[in-house]
Structure P
Amino acid sequence: MIAAKQTSRLRELQSTLGWVLLMQVVLLMLTGLLLDGGYCGRICGCATAGYWLMVGWLALRRRNALTKTDAVLIRSGPIIWLAIAVLVEIALEYLSYA
């Protein structure tokens, strides 16, 4: 098994986390303005919650010794979580009609 190299600390990614938080707040506000009964807002809310749970888990697990994979997940995580939330919502919609 390949050992993961430790590259950075969570404190070094604070500016990234700030921009991600700002982007997610703006996205949640914009989806809250849509007239779809909260459908898109719920998907974005679930993606936001999943992302911050992942960041919290990484912070608890190895705050001072993040790997390169952890840093990539923190930087591109909101997009990944949004895609996961959309796919799960599509799967749930499909299963509810089956």
Structure Q
Amino acid sequence: MKSPFPNPVAPFPGWERQVYRLSRPVTRDDIHAFLGNEELYLRETDAGLIHIIHKYGLLEIHARTGKTEIEVWFNPERGAYPSEYLDALLATRF
């Protein structure tokens, strides 16, 4: 199966990547809910448009509408906090 996030590139040196499988496909409403007061960035790839949400220097979430996976980059120097924050964020929608 082809990855919905080809050619991964870390947003910052040293950040680590995880791909999360979700219980249902991502919608535009999910992206807007995750966005909050942050800016939305878009990246056009051969696989399609990727929505990029940078959350407070802790996480960068890459999502594609209609896909059941998201790619998350996090700063490992922040300890468990980015993972806990992501878990809480995902629990609000999935």
Structure R
Amino acid sequence: MTGLLFRLGVCLSAFGLCLYSYLDKQNQVTHLKIQLPEVEKELKLIQEGNKRLAYEIDQFENPAHLIELAHYPEYAHLKHPLLKEILTVPEALASN
């Protein structure tokens, strides 16, 4: 009789441990599901910021804007290089 009660106690303890583990995982999943909308909102804001910054970079690097900047006095020292000033390296030497 004692062996049967002992086995029954071990089985119930194992079942209780498994049930506790399952409920703990479910609580973790529920917690993450609650946080998901906030994370999605933050991700959307970051993506919009990246798009805005990419647009600003494109506008700044626009050739018309760069030529306009070249006319400013603080950039007067900049000039286009002459062909004889440009050094080229053969592709075979560059890959080594």
Source structure (of P, Q, R) for volume of the Cα convex hull per residue in Å³, computed value 252: R
Read-out distance in nm of label points 7 Å out along Cα→Cβ at positions 14 and 54, computed value 5.5, structure in P, Q, R: R
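Read the figures in this text as sums done on the coordinates, not as results from a lab. Keep in mind the model is a prediction, meaning the values are calculated, not measured. Cβ atoms are built from the backbone, for glycine too; each structure is taken alone.
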